[in-house]
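Several structures are given next for inspection.
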Structure P
Amino acid sequence: MTYEKVIPGIFKSRPNRFIAHVETAEGLEVCHVKNTGRCRELLVEGARVYLSESGNSARKTRFDLVAVEKGDLLINMDSQAPNKVAAEYMPDLLPGLTLLRPETKFGSSRFDFYAEASGEKWFVEVKGVTLERGGLTLFPDAPTLRGAKHLRELCGCIKEGYRACALFVVQMSGVRGFTPNFETDPEFAKALIEAGNSGVRLEAVDCFVTPESLSIRHKLPILLHFEKNLQQN
């Protein structure tokens, strides 16, 4: 996926979760933040960010904040981007893909994709990952009851004879793996381990990121015992 008319800027402040103040060559811009998460480790004063011009003259904000530099990492932080690149990646994830339908309800959840491939019926839930610590990426960056609920309902899909997949799209490259965030949300970590043990396919992929684009690169190791792996590395 690509963005149009991207310009750099310097992050100044975030008055609320929807708005950021960014200094650009044209002056101070009030921008829409395309990620309502905390992003505290990303949106720090002085960080270099990238803005995409919306092209919608009816909007109050001219630009969307879509990416940020964190040290040597360039991180896409557009919360809509993971589903877009996941749709592009789906033929590789599910060989023999014949049907892909977004936003499909099962039980009390609405999953990101329903797919049919090689005679199998799949529900796929996509999670974007922007949190990095020490070369590992983590999800979530804040407690998410909804995230754990989705994982448990993917287990319900398995019981009903469907195939199910939780796909974590890491919106950066240059990292060594993915792990659930045991410290911030132990309930989500527990649900992820239960899902894997119940037959839900767990996949994590990193992305090739530029200020103007995002595309899935390759699979990452998933570490389901975070503290142990930290000690070993």
Structure Q
Amino acid sequence: MCSNFEALRNAEKYRTAFNVEPPQEQGKLDMWPGYKGVFIRRPKEAGSGDEAVPEREAIAGVFGLLPHWAKDEKLARNTYNARSETVTEKPSFRDAWRSGKHCIIPADAIYEPDHRGGKPVSTRIARAEGEPMGIAGLWSVWKSPTGDLYSFTMLTVNADDHALMKNFHRAEDEKRMVVILPVGAYDDWLQAEPSQSMDFMRQYPADRLVAAPKVVAPKAGSMPLLL
């Protein structure tokens, strides 16, 4: 399961890779559950014939889905990933799934722990060609005490047989990976009917990903650290 990802560091990437204008509030770069980040969705008015309405829009939201019945934002700490095998049943996700509230989470990389050396090593996983990832997700809007609050979750699939992702997390744990969409499928996903959603729940090819230990920026005068 992915609880940590790297948001886009360059605002221009929103335009070139996802054809959207970045929101004024872009949130954190080092993203964890409960943090405010960015997701991309299809506006309700898209396709209406109004040329002023874009096909995609980027919105700031909480990483961790907050369904309408959530009591507070703390639930986001447990709803940042949605298993594709159970998403239709879990109360936290089923309304968004059944309503086809599809979104894309833009990320320069995701991070997973590699336990093979005995001590967990945070590992950066990115697309081999260096382009951002577009991760399939679901979004929702929650009525908070101060107004509407958007939120999102990443969809995941089993990765026990994935050449790269099977190397992460503890040996006894099931291997999982987020659903990384092919670039050509972005609009297909955003416009898909709920009955078509499962067609997109696939592993991303291992040979199109690269992994390396996470490097922590050093303090002045010190050496880089590997975690």
When mean count of other Cβ atoms within 10 Å over residues 2-9 is computed for each of P, Q, which one produces 15.1? P
Answer label among P, Q for the case where helix-only ellipticity at 222 nm (-39500 (n - 2.57) for each DSSP H run of 4 or more, over all residues; to 500), calculated from the coordinates, equals -2000: Q
Parent structure of the calculated result 60, given that volume of the Cα convex hull per residue in Å³, for residues 10-49 alone is the read-out and P, Q the choices: P
If mean count of other Cβ atoms within 10 Å over residues 66-73 is computed to be 17.5, which of P, Q is the source? P
Output the label of whichever structure in P, Q has the greatest value of relative contact order in percent (Cα under 8 Å, 6 or more apart). Q
Mean count of other Cβ atoms within 10 Å over residues 58-65 computed as 24.6: which structure among P, Q? Q
Of the structures P, Q, the one that 14.2 was derived from, the read-out being mean projected area of the Cα convex hull in nm²: Q
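Throughout, read-outs are computed from the coordinates displayed, never taken from laboratory work. The shown structure was predicted, so the numbers you read here are calculated from the model rather than taken from an experiment. Cβ atoms are built from the backbone, for glycine too; each structure is taken alone.
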